[in-house]
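Take a look at the structures below.
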Structure P
Amino acid sequence: MPPISRGTNASGDAVVKRVLVTGAAGFVGSYLLEALRDAGGELFALATDPPGAPAALGGDAQWLYGDLRDAEYVAHVVATARPDTVIHLAAISHVPTAAADPALAWDVNVTATARLLHALGHARDAGTIDPTVLIVGSAEQYGRHETHEFPLLESSVQAPRTVYAATKTAQEVLALQAWRATGLNVVVARSFNHSGRGQPTRFLLPALVQRAVELRGAAPGTTMPVGNRAPIRDFLHVSDVVAAYISLCQRGTPGEAYNVASGTGWSVQQILDRVLARAGVQATPVEDPSLVRPVDVPVLIGDSHKLQRATGWSATRALDDIIDDLLHAATL
C-alpha cells in the first residue's frame, strides 16, 4: 500500500491537523503548543515527565510521557498520534550541560532522533502516515567564521566547536540522510539565539535580566557579575521562532535547511547595556571567570532570506521586546 499523500489548503500550504511535538514541556514547547492550539490543530505533546502546569502548556493536548531513547515508547507514540506534522524539539539544548556529559548529549540529541525518524519512516512505509518532520537544529553548528562571511547563509561551512553543536550537526546529517534514502518529508531549521518569558536563567538573556532586577535599589556603581561581553549574537523573540517553525511545516521544502534568524548582531555588552537601561539599574559589570565559557564562538549572525522567500515569514518582535517580557516576568 503506497504512503498517503499530504493534503494542502487553497493556498497550497500543507494542512496541519495532527501535530506531534517532542520536548513539549520545555521553554519553546510551551509557546509552540499555544500557537498550534490557536491554529486549531489536534495536538500530541511528548515529555519525559508530567509538566507542572499542563493547562498552561497546552492543556487540550494529549500528553504522552516517556523517553525517546526507548524504541517501544517511540513506536507507541507514532501509532497513537498518527501525525501529519512532527516538530522535534526534544534535546539537551544547554551548551555547558552537553559538555558536562557528552555521552548523554549524543544519546538524547542523536540516538533519540534516529529512533524517532525510524519509527516515522516505518509508519510511512506502511501507508498509515506521510508526515512533515521539522528537525530543529542550531546556529552553533556553524562554529567560527571570518567577519566578512556574516550574516551566514545555509551554504556556510559547518564547523562545530562544542559537544552540543556537534550533536546538532550529526542530528541534521541523520535527518537529511533519512530524507534522501526514504523520502520522509524532513525539513531542517537552524535556529539562532532566541529568548522570552519562561526561559531558564542558565541562558544569557534571562540571567542578565535576573541579575539586573536583583540590583534594583542598589547604589549606582554596584558590581554585577557577568561573563564574556565580546561575543555577538543574533536574537529573536521565541514567538517569532515558533511562527517560523509552523511556517516551515506548511511551506518548507523537504530536504532543505533554513536559518531562523533576525540578521542583526548584538554584542553581549550591548545587550547588557539595554537590560540595565530598561531595568533602571546603574551597575558596574565585572567579569566573573566562572561565567566565561571555555569555548565560545565570537560571532553568530544569520541570513534568513531563504526562510522568508519560502514561507513569507518575518520577525515581528525586537530585542527590547524580549527584554521587557523577561523584566515583566522577573518582577511578578
Structure Q
Amino acid sequence: MRPTQAPFPQTRLRRTRRSPALRALVAQNTLSPGDFIWPVFVREGENVEEPVPSMPGVLRRSVDRVVEAAREAHALGIPAICLFPYTDAAGRTEDCAEAWNPDNLSNRATRAIKDAVPDIAIMTDVALDPYSDTGHDGFVRDGEIVNDETVQALVRQALSQAEAGVDIIGPSDMMDGRIGAIRSALESNGHHNVLLLSYAAKYASAFYGPFRDAVGASGALKGDKKTYQMDPANSDEALRCVARDLAEGADMVMVKPGMPYLDICRRVKDEFAAPTYAYQVSGEYAMIQAAAQQGWIDGERAMAESLMAFKRAGCDGILTYFAPTMARALQV
C-alpha cells in the first residue's frame, strides 16, 4: 500500500529538486564505470583502427590495439570488455569451423589481453554468425536453422573460448538447450569458474543493423532471424526463456535490445532477482550519435539519460558502446 502524504502546501515535491546537492541526496539510482561492459570489435592486422561508418566513434581494432583498449577500460574503472570478431569473407564457411579454431581472432585477442591486462574481465560471444556464409547464428539445412546440430557447434566454440582464458561466455544465438549443453561441457572440462551471461531474451530486432556492418555480417545474411530470436510482440515468453536459462546454469541474463525493451528488463529483475543486464545495441547508439551530430539533441545528456534508464528499470549492468565516454564523463 502506498504511504499517504500531506496535501499541498505541506507537501511540496519540488523541495527535493531545488539544488544539485538535494537532488543527489534523494537520487534512487546512480551510474558508475563499474556498471558497464564495453563491446569491442577486433579484426586482422597490426596497428589498425578502422572506423565503423554506421557507428560514429566506434572502431574495428587489430589485436594489439584491442589490448590498448583494454588498458584504457581498466584505467577508467570499466570491469569488462566484450570481444566481437570481424571476419572477412574467406573466414566464413558452411561448417563455421573458424568459430572453434584455437587461434581465431577472438581467442588470440583474449590471450593477448590476459597477458597485458590480467585484471580486466573478458566476455566473448557464442554464436555462429561471424563465421557463417549465411550470416545466421546457426547451421542452415534446407532453409531451416537447425537447433540441435547448432548447439553441438556452440559447445565447441564455447570450450575454445574457455580454454583461451575468457571470464564470461555470452551465448547470443537463442537456440533451445544451449545453456545446459554449454554448462555441462564447461564443467566436464574443468572450466568450473567460467560464467555464462545468457542472451536469454533476445528479440528479432531492427536495431542490430550497424552491428552487422561492424562484424561484416550484413552482406552475408540471407533471410531473417525470426524463427529463433523472439517476437517483439511478446513479453511473457521472455520470462519463460529467462527461467529456462537460469535453470540450465546461466549465472546472469541479458535482455537485448535495451531501450525499446525496458519493460522486459523490469519484469525479469522483479521475477527472478538474478543479475540482469541489457545490451544498448548498435542501432540505439547510432541514433543518439547521429542526432547529436546533427545538433538535434545534446549527445552527452542523451547518453547519460539513456544509460540511467537501464538502472531505473532494474538492470545491474549495461553493455554499451558509450562505456569509455560515459566513464570519462563520470570522472569530471
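Can you say which of P, Q returns 3.2 when distance in nm of label points 7 Å out along Cα→Cβ at positions 300 and 316 is computed? Source structure: Q. When distance in nm of label points 7 Å out along Cα→Cβ at positions 60 and 196 is calculated for each of P, Q, the greatest value falls to Q. Here distance in nm of label points 7 Å out along Cα→Cβ at positions 236 and 292 was derived from just one of the structures P, Q, and that gives 4.0; the source is Q. When FRET efficiency 1/(1 + (r/R0)^6) of positions 44 and 284 (r between Cβ atoms, R0 = 25 Å, to 0.05) is calculated for each of structures P, Q, structure Q comes out greatest.
FYI, it's all coordinate maths here, none of it is from the lab. The structure displayed is predicted, hence computed values, not measured ones. Cβ atoms are built from the backbone, for glycine too; each structure is taken alone.
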